[in-house]
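Before anything else, here is the set of structures, which you'll find just below.
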Structure I
């Protein structure tokens, strides 16, 4: 859905300009359209990934180990709930902040100047 919205946000003039330059449909998408779609969809895609990470602690949809389940096991074995839960919170914080930072870096690197229009 995010990619479809990104594709629909590209002005029709971009398609027409690529066709006017004599580019094939494949090259039009590869060289003109898709770079713009990537620029426009990085923020919402990152938001979805961060949301998935945050929600994985609740609904356990993460394919790798679930931190919340492991934390419950450790708390039951060690009887140290505060230390364990603060550690889990720190891990989730590091994951989400690193993904947000990566997204900001990619946006900057790809030159997301279209927002300034």
Structure II
């Protein structure tokens, strides 16, 4: 079923706010994708090639996951608004924060090791 046929159309301000949040997820995903590509292509001396490529791959994979998550989050919020239900709560934000923290610790360790 198409989302536009589900329930009633919510106030356009809420739909636009939901869309802005989705676009923020996409911008964040693009940032991680750029970081992964930049690390792989522009920092050949950052770490050993295997570690550098693994970290770049992890950043790119995380970017893809964020893009998918952003869409699924937009979809679930849009459905809830159209059906006049409470917006769904998610624990995924904690998981995303933990993954980002792990990546940051790895990068800091590599910077200290390379320096």
Structure III
């Protein structure tokens, strides 16, 4: 039960992070509605859990050599794939996706850390 709650918190955190990102990063838009943000967060989570994990493992030597910069490109690719799979997400270019991926990662990590702290 605890794992399900963590997953739901993570999805909500990513949805909120995507919303904040659309307000800050030009070139990233989501059709209005909470449902759209939750669907995008779910798609992004599933892509990151499957393809993202595989790509991060395959690019691990490059990530070591580039001090982690290649992982930013992997996260950007995951966001662009989410754009292709979701009708409600629109990303106009690589740099929008790049900065959006950074912002989504930071915001969702912060929210997850705050909401899952054990007392």
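Just so it is clear, none of the values below were taken in a lab; they were calculated from the coordinates. Computed from a prediction, not measured in an experiment: that's the story for all the values here.
Of the structures I, II, III, report the one carrying the highest value of relative contact order in percent (Cα under 8 Å, 6 or more apart).
Comparing I, II, III by relative contact order in percent (Cα under 8 Å, 6 or more apart), the maximum is at III.
To test your reading of the models, identify which of I, II, III gives 70, 25, 17 for Cα extents along the principal axes in Å when calculated. Before the final figure, lay out the partial values.
Details: I: 70, 25, 17; II: 57, 24, 23; III: 37, 37, 23.
Structure of origin is I.
Please state which of the structures I, II, III yields 14.0, 41 when Rg and Dmax of the Cα atoms in Å, for residues 11-66 alone is computed from it.
That value comes from structure III.
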